[in-house]
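Multiple structures follow.
Please treat every number below as a calculation from the coordinates, not as lab data. All figures in this text were calculated on a predicted structure; none of them were measured in a lab. Cβ atoms are built from the backbone, for glycine too; each structure is taken alone.
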Structure P
């Protein structure tokens, strides 16, 4: 490929591209298929062990075509967020790092990430993955993978057809003679609002309200009549009601009841499939059925690549992301290195030839990103506790309303 000189390419950079970037001194993508001249530039990228080999292939193509260099630094994934937040303001840290989308709010508040412009390549990604990395209407990362939960059903008991509603699901299981129609992890006495969220959204009670751009606001969305209706459903199906929801079901108990053939349905993620099928149960994965009349929208987690706000090579970093990682081959390499649902739509469709993956892809398409705003950190303890209390028999309306008011007070 022909290289563009730094001065010429810089003239092609748009002000949108520069938004949020500090000190970018090199070139922007030309948009005409030409490679930039990045001679003398070294991009430092933080990655973990799993994804390092996949990034190396894209890095070699970048180096061969632009003259730039890529330095890959392997780190433990669990250390990246803290190290990135601490090092970037000092002028240290990488130009690019892998990371999770729910870090975004705190990274923006800390001023350590830049916005990016994917241009036409954005259309190749699942919308939910772009929404996940959007904050105040601005995109901050290149997505590459998704994960979510879905309905997993014992096909030997209830067949492969997806139940239309929660009640339909229960009836099918009871008609099949299942010892337990349905189990769902509540983390025992702790509560697991994450796993329960698909049912909650089917009542129209999101944890936070999203604006027209897909960004989350700090407005709590689970109050009012919709929240009260979900709380009433929790109580009706809790330990003083039908018993389908129980605080005796922790993660391992949930999986064992399903794997042993006692439960016809459960809600789980792809990480649990091996355990759920270890005793010979055949499964089908489908979207979560509605309990409240609206579409059940579980949380979707997204991973991707951020650019440091202090990168001296921000435009070259964007070139690497948009021209070398935002390709079918690079996205496939990332999938093969770390087989989560691809954010690249064509690749997600391709790997959906596996029916289990197809079920999780279908669930992700109806899902919503876990909120990426800092206020989300104040939610979990209050939210989990209220659900457990209601499942155990506390008054649904007053317990839920107190949780909402306490949360509103906590986030100011």
Structure Q
């Protein structure tokens, strides 16, 4: 067999493997060659989704592990791999640039990097599950619509409507549909909000569907026309997946509170703040990828996220771990505290019943320890919890510091 024939045979087999992987729901890379075949197969649903990976991990928006590197492998990267292709979405890059990834790798700091997208047409899409034999009696979509803006609503059944704000300032409006027909089979409706500029949610007190009927929202893709969220925007929904596009600058209070089925959240670089309870009680949230532009994670922000096993906090602008931020994350096992954190506050890791290691090795100056506001920050954790520090000098400094001294026997050098 000639070399050319052998190359053709190999390429044919690779193409067949990608076709088979695609049929099983794999995330397809832009470059479908041998280099990305293993990661593509791993991305098949039921495979290594939200897997722990190695030191530096690259995840898709739904928590699928795409690429995983040791520190040495990441430090040697020349370019980042291409993002997967998803129908209807346009890739917006990774939420951490290559130079920063390499910096983390050189300094031995773990990192979870996420793939960011927006909708290809700029619309915002809400996917609703409707079971066979049922009918949506009334569907309301609430938003704060910008001045002199109009949004067209494609209701997913072939009908459309519009909602407008002709005024000179932003105003609360809603679109409503009441004449859906009974579903002849299990159906997923894609409701699209097209055009305009709006903040999604209902008056900051209830979900975007208002106080009436709340359908089975299973996926949301926030397009460029959605410039923000109100508190409680997705409160209590059945959301499994969310695409948070650039332009969203914060997750407000209770934004995804009690979204029990939400599995992963990838934050674009535009998001700087996570509000109180914003991801609280998201019981199945196994992955959150922060960017380095996070300045504040508020009290109870990730309270009760029982599927989080590890959390990678970014090096950057955030200076404190606030009250009860990770309280009740019952499967959280380890966390590394970045050097810029100046304070850890009351209840921050209370009742994290499987927490066995807090990595404090980034602190190397005995005169600049992170403050521990209350010894209950680590109440209810394992009695075998260890605080890993850089050296014996730092061990002595922590063991003598205010409130840290309560854990004097639990420090160990890394």
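Could you figure out which one of P, Q the value 3.7 for distance in nm of label points 7 Å out along Cα→Cβ at positions 342 and 374 was computed from?
The correct label is P.
Source structure of the calculated read-out (FRET efficiency 1/(1 + (r/R0)^6) of positions 118 and 182 (r between Cβ atoms, R0 = 35 Å, to 0.05), 0.30) within P, Q: P.
Consider the structures P, Q: one of them gives 9 for relative contact order in percent (Cα under 8 Å, 6 or more apart) as calculated from the coordinates. Say which. Matching structure: Q. Structures P, Q were shown, and FRET efficiency 1/(1 + (r/R0)^6) of positions 142 and 246 (r between Cβ atoms, R0 = 41 Å, to 0.05) at 0.95 was computed from Q.
Source structure of the calculated read-out (mean projected area of the Cα convex hull in nm², 19.7) within P, Q: P. Taking 17.0 as the value of mean count of other Cβ atoms within 10 Å over residues 102-109 derived from one of the structures shown (P, Q), identify that structure. Of the options listed, only Q reproduces it. For which of P, Q does distance in nm of label points 7 Å out along Cα→Cβ at positions 110 and 214, calculated from the coordinates, equal 3.3? Of the options listed, only Q reproduces it. To which of P, Q does the computed value 18.6 (mean count of other Cβ atoms within 10 Å over residues 54-61) belong? This figure was derived from P. I have -3500 for helix-only ellipticity at 222 nm (-39500 (n - 2.57) for each DSSP H run of 4 or more, over all residues; to 500), calculated from one of the structures P, Q. Which structure is it? Derived from the structure labelled Q.
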